[in-house]
1. The value 2.6 for distance in nm of label points 7 Å out along Cα→Cβ at positions 40 and 240 was derived from one model only; which of P, Q, R is it?
2. One of P, Q, R was used to calculate helix-only ellipticity at 222 nm (-39500 (n - 2.57) for each DSSP H run of 4 or more, over all residues; to 500), giving -13000; which?
3. Taking mean count of other Cβ atoms within 10 Å over residues 392-399 for each of P, Q, R, which is largest?
4. Given 18, 50, 26, 6, 0 as the derived value for P(r) over Cα pairs in 20 Å bins from 0, in percent, which of the supplied structures P, Q, R does it correspond to?
Structure P
Amino acid sequence: MEFGKGYWKTFSAGVEREWVITNGIGGYCGSTIINACARMHHAYLVASLHAPVERYAVLNKIDESITIGDKTYSFATNQRPGGWNEEGQKYLQRFVYDELPHFVYQAEGTFINKTLSFEWEKNTIAIGYDIMNGAKEAVYEITPFFTYRDHSSRVEKSDLKFKTELTGKKTLELVPKKNKDVTIKFYASNGKFVENEEKYDHDMELQTEINTGGEPINNSYTPYKVVVKLAPFEHKKISVICSIEKKFEKDAFVTIEKGMERIKKIKENAGYTDEFANSLVQAADQFVVRRESTGNKTIMAGYPWFTDWGRDTMIALQGLTLSTKRFNDTREILKSFAKYVDKGLVPNVFPDAGLKPFYNTADASMWYFYSVDKYLEYTGNEEDYEFIREEIYAKLEEIIHFYSTKTDFSIYMEDDGLIHAGGGYDQVTWMDVRVGTWVVTPRHGKPVEINALWYNALRVMEKLSKRFGTISEYGKTSEEYAKMAEKAKESFNKEFWNKEDKCLYDVVDGNVGDAKIRPNQIYAVSLPYTMLDEKKSKAVVEKVISELYATYGLRTLSKDDAEYQPYYKGKLHDRDAAYHQGTTWAYPLGALITAYLKVFGKNDETKAYALHMIEPLKDHLRDGCVGSIAEIFDGNEPNISRGAYAQAWSVGEILRAYTEDILG
């Protein structure tokens, strides 16, 4: 996709759109489409010291300028205190985001094409400058902005201390005093390193942080610039590399070519000819990373701040790895999480070296069954069933056992065969915000989606146990799983149906049903095994569409509810208050599309209606973080994107629903 000057008529317009690329081990590179930093997470190299976590920014950005004759054109784009900006976007002709991000600048007939790419699974960013000079001699200057900081945190100028050394003519090495085990290497294939008089850039304002109450100022260390001379009409390529690796590829254009080819092969492997599907396949790749502690693949929940979470992984897995035909990655991810199942719980937050997992989730384990079942649906070969039998099935038996007896976080099966979850301050569903002692969205009791997933899991086990039998101390027969499922179904229909509103209660606690209209009920229809008859299923879908659908996803609370919060903005406390109280989430839209086509049938008319619900997301790919789908949006129009700018389950669920239900 291409963007021209109309997208940055003003500096403020230019910082509205962002981009990100990733390196397959948790690191990332990102900025705005005019190369201005607008948030603390904007940096050219955020390195993962212990994949995929311990992420540190080491290169905030690079600014450039060109001097032609006696006139200097600065391409720098930086916001400064006092309301003035460095507006180098005036010389930016195009920003292109295909497989990689490209910036095209022009001054007096000189054209500079700047492209960024990671060396895959390395903390190495390559920046390639392809320069076609105009009719006059020129001098091109490249100024790197170094840092060493946690990628979410500000660093003061006084803390930017490095041992700085030129090693030869082409490489600058910096060792941060905060971590002498890290050496930042900055390589330039052409030109000369020239020492700057002013060695710090300070007071760079970050507009997104200002808007959200974050740290609004960033600082950088700028000890040197690279100066390159250009002859008239000379065509010159400059490779610039920043890395913390011991060895790295020094030809940026080799890395760029490999980066583009890798994405093209991923699209070819997925096998779609549809442009939107292929865009989502590319977006999906950003979240699939390698975890050092397991040696296997995992899924990053979102960029820029999330790491790998159990719940998010199991919801996103189908779209990110199955719809894209990355079946080896699916197996690795299922295996990784199986290793850490404890008392029937899949980790919510994955462990790092020496740390124990956090298990505060009731739904990750239930989504795990869905993921296993979908994996076998997509593959279905004997070796795939054998993989599940050998590596996974005993853990499935364990999960059912502990949920049907009792495990941590007040998760247990009640006498009616349904699952109770949570208590006190424990928030164990996806609506999990707690501010101190304030539980914003209390859902203790029997949450509707947990029990829809429970029934689905029991039916999966009924099916698999016929094939595998009982292989652990926790196992049951197929008939026993079927009996449990039937009891759950009978109780669910008796307890959860809200006759007045003709939909499902969100939570049932004792004999009391929570009548708030939320999107969680859609999973009682969308999952492969459901407990509702056709009439009730249609009623649920109609209720969700009429009260919760909001352009890019589903609201977390009906707009007619007195507690509805229409906008997710302001300070953290205000945002937390809205997070699950009206804010729109993209990922449940996938379930709505599946449920709608399931109950109303697939034909030209129903597919056209479903496509109307998904088409705004095609436009969204050119907004927010270009090429990806945001975590959340405001509940009210114009439904501005908020939160993490690229979210795994948003991309995964839209990709799954689009390819399975609309294209399929």
Structure Q
Amino acid sequence: MMKTNEINNWLQSGLSQQLTTIKLFQLLLEYSPLAIAILDRQMCYLAATEKWLKDYQLEQQDLIGRSHYEIFPEISEYWQQIYQRCLAGATEQRNEDLIEHSDGRIDWLKWEISPWYENSGEVGGIIIVTELITQVRQLETFFNLASDLLCIIGMDGNFKQINPAMTKILGYSQTELIGQSFLNLVHPQDQIQTLEELAKLVTGKAITRWKNRCLCQDGYYKYLEWQIASTNQLGLIYAIARDDSQSQQLSEQLAWQTTHDLLTGLYNRQGLEQQVNEAISLCQTSSNPAVFCYLDLDRFRLINDLCGYVMGDRILCQIANILKQQINPQDILARIGGDEFGILFANSSLEQAEVIANTIRQLIQEFRFQWQNKTFTIGASIGIVAIDKNSRDFSNLLSLADIACHAAKQKGRNCIRVYRPDDEELNRQRGERQWISHLITALEEDRFVLYSQKIVSLKEKNLNHYEILLRLLDEKGNLISPMVFMPAAENYDLMPAIDRWVIKNFFFNYSDHCQRQAAEEISPTMYTINLSGASLNSDRFFEFLKEQLATYPIAPQNICFEITETVAISNLSIVAQFIRELKELGCLFALDDFGSGMSSLAYLKTLPVDYLKIDGSFVRNIVNDPIDCATVECFSKISNVMNIKTIAEFVENQQIFTKLQELGIDYAQGYGVGKPLPLCFEDN
């Protein structure tokens, strides 16, 4: 701030000297960046700078000669006493003070008031120099109260100023950070990116944004999301950061869940596929050997049926630990199905992998567990295939290993089979091609069987809901799960024929039931029928549906067709059109396995579905996993806004059932609600 004694010296100079410097004084009054007023002993204005006029909204012609108390009638006793002390010869100043205007405005001032003297040595009046710091004070208040991390960094990279939020979140004191290098806090792996972002400011970019990890006082790192700008005039960098640790941890956990099995903590099929495809690519350019192993537990379904899924899950975790102890650190272990595991042996020959696989098989064979005073054993059938320059992709490799594993099961289970391209026996195995002949024969001989699984309403007790399922009756009268024959049907384009068989037979049986019952005796029931992607792509399929609805006198509003989210996403425009056409006929539509895709919510807005079946991976651990619980609650709220009913799969116990009710889910389906049973309308 300009010193008042400099002005005082001018006022004390002789008249001739004043005349020679009058122009300088006029320039001072006009261009001074400070608000300055010169008053006589009667507190009347002698002069004032342009800044004084601007700050206090005054006019020059209305000011000179007028009393300061007339200009500011609201002046308090506090200021009047200061003026009197200064007229008596005192000099006073404040770095921060408050002034209230007549219109109620409040300003913060930095000021200095001192007397000026006449040639006689007597006080001629006072000089008032003020600087409005209201904006600075407000910014400092905001700086200190902000919940985000705020700091100012010099061009040397050191902290110049930080706010309390920064000390609170990072755990340091002000003295520990001021003067220290910003880069010293950044995680070593993030320093290069941080320097690159700061360099953008030097090259002229106004604002840059990025994330990095910063070291806290306790030795841990937090993820911070930065937004930084610089001012070339002052050579300072202004930075604002937000603690993104929780969001980052959630993102990492969700990403981890995408590639890992929640039960065992191993890779899942998607994660294994990424690793195997990388190994295949590496084999194309190097001589590093690798082997893929497919392991299927024998008689494990019996354990689930006799002991329940809780015991089954415990055994799967114990088997996973056995497998982990036998493989090398560079190898990849995954659970790729209910009781199926995959192992990628990196840098391993076929012979070495076979030795390890045989050890694993023996350990599983020796494994024992007790349940209700009974001892149970299991085995493992293993298929092995080498990864070489002829390997195409994961799907092909898995298919070859599956053929070998299937051959091992046919040899009596609990054994190993290595796939070799010249193995005539494996090439003749009943793989997918044999399944094709089985399926065609089953269609011709009507050896498919309709099952149904109950879907319980969590809100409307009187509404019945069932999903129609399918089983295959083989030549010996054994029931075959669709998990066994559906992949072959999908790969060889038999799904449209199977879908038609299901629809035609269900419509026939349902219409027969409706005709045999009086209208008042038929309870309102919804039946859900699964459709394949191949059927949706068939030009004649929609016409077939119209024909069946016209042939059989059933209420279309009781029929709900269902497709998986994967099918919907891969055929989005076709599916959307198909749904609209079905709804015009009066039928309803459900989207299955919702949430399994990474863009589920984005696609949902384009599909006019009536029911949303939440993927079982989010439901199974909903009681104990807060992320799964929050995800399901999110789906429930969004569906409610979109007027879509929600169905939760994998409801295995009362705790899950109760939690779903709390979250507002509409329906529940799973073994805890009802197991699949042969279709019987009277029982329904």
Structure R
Amino acid sequence: MQKTGAVASLGEPSLLLPAWITAALAANDRLKLYLSLMQAVIHAVDHGEDIAIDWQREFVRLGLQSQAWLPALGHGAYRQGDAVFVPRLGEWLDALDRDLHALARPVCGRPEYPAPALKARCDAWHARLEALADAEEIGSGLLHALTHGDRKSGDSLHLLVMDLHKAINTLAGDVATEEIDGAHVWQIRDEDRPRVQAFMRGLHSTSALKFGHPGLDTAVTRDGDRLLLQNDIGTNDAHVLVIEWTPDALHLTYSDLHPARFEFFAAMLRPLGFDWASIAPGTDAALNAGKSYLVGHASLQSDSESRLAEALEGAASRIVFVIDWNRARKRLQHFVRKPVAVGILEQLARENLGHMAWLLAGGELLVYDAMQSMDGGGFRVGDRLDRVLGEASAREYLYALMREASIRLREQQPVALVADEARLLLARAMRKRAFEFDLLAEQAAYCHALAQTIVEMLLEQASPAGLQQQLARAKAWERQADHLLVEARQRSHHFERWQPMLGLLERMDDVADVLEEAVFVLGLLLHPGMPQMPAEVNRHLSAIAELTLGAIQDQVKVVEIARHLEEGGAPRDGDEFLKVLWRIVRAERACDEALRMARWELVGQWREQAAALQMAVEFASNVEQATDRLLEVAYVLRSRVLEQSGVQS
């Protein structure tokens, strides 16, 4: 074969035939267990009994001990007419469909082994099981169709499993293989054995992290001067890794459905010395239902046998981390942005922890349950974890939870322990977070937007239409600030920790109110029917507006520093807090003086314009009042921070 033959081999199942046969025989045992277990559940429901058989030994024998849904399959089941409601029925049906695919693959997925009748029966059952994916109850007719063994009564899943098992036993006798550390090998040389052992050593170093998920079956054969190693990463035919060992290089071909996962895998191999030469989309009617996927080629050049073996072992150790990677990334994105989710998965792979344990323990449901269990009103309906905790804290929490899941499940601890860890970790993260400051920070942001609008209106007069837009935006911001205060009052009725913050929020709402009123009055002053504002008047009013804007900018800083101090900030944060606080004090005093000067100038410039004079004085007074309220907020924050520090204010 040419080098591109490795890509062609993605659609050639013969290389993995021995591994497929082994996987099919295991799937056969699991399918029979699933059917027997459901029959036991129905019997227990109909007789008002607990399930009489202890299935745990069978779960362990078939490697299913980490599947939390299996022992719980019959919990809460009850009969309603002809049907039995089974809470975990969807997972049971999904397991049937998945293992039927694994059982049928050696005999129904190979052109050189035509079995049209078996394939047609498999296709029919796949379609039927997929149509039942959302079912919550199983009727007597469906149970009979799944489990009966009478060929006169038509086909059943049980009969299909029996026929596939018989065909696979016949096929297995025609495939002569040797096994080296779990790899199915044939037609290799003696010098290839340590190379195969190096690959399998790397694979076994992390394979436990897949926790029973299908995949990682390895087949090895020789093609002339090249040793060809292929790993069946997962259940999709287009997700395969092929590595060719030549006398002076390793050549790698990798195919994947998801660009993000492809780059994740490629990035893991670059530190090992692999150079990716080309990555391009591919399509094949036999792969991925004819949909596009990515194919990439990488190589590592070396004349050293030990260097090639080391790189081969390292590459094998990374394969497990792409199993169900995209599913883990999507679930993490419920809580953090995509780059953060990818970063978490990268760290878990570097530390040989992986993500499969988290998925098996419940994935995103672990986090949602932990969020719902929190007291104190920290989470509202629709809140994202990163918006509540902050992105860094959310990332830290998710990483810690996934790390604990990996450790606990490898220790064969119960899944319930991982759920408890999820709550404890989130409670610790919540204790570090002063949630009351979130609403205060939002209010400060609205006040800043209002003050910025005033400065811009004085700097450059808008058109009549533009002026109306400025007034409408200001009113919307003031209403948003009001809504925040209403929310805080509602929370204070239920959670005592919100009550001390309520006075602060009321004062900040007053700031928003007077600034919105100032925007409206300024809009009247700038109305086309009013006299042109003299330059000196504009200068004095702008001075008040800019002082107030600066004070609000400092108020935003004060709120954030106070938050960090309550969350255990460094001593230098306290120094910065006091420094910014005193800037607000000076701004309030400067604003008082600027208001006096503005009034003096207004009387001199507009003493003949009574309406303009009245509105200008009202505008200036409103803006100055904002700094008075800001100073009140600053003093309350000062007292709170000093009290938290154990100092009398």
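1. Label of the source structure: P.
2. Working: P: -9000; Q: -13000; R: -21000.
Comparing all candidates, it corresponds to Q.
3. P
4. P
Values quoted throughout were computed directly from the atomic coordinates according to the rules given, and no laboratory measurement underlies them. Worth saying up front: this structure is predicted, and the values here are computed from it rather than measured. Cβ atoms are built from the backbone, for glycine too; each structure is taken alone.
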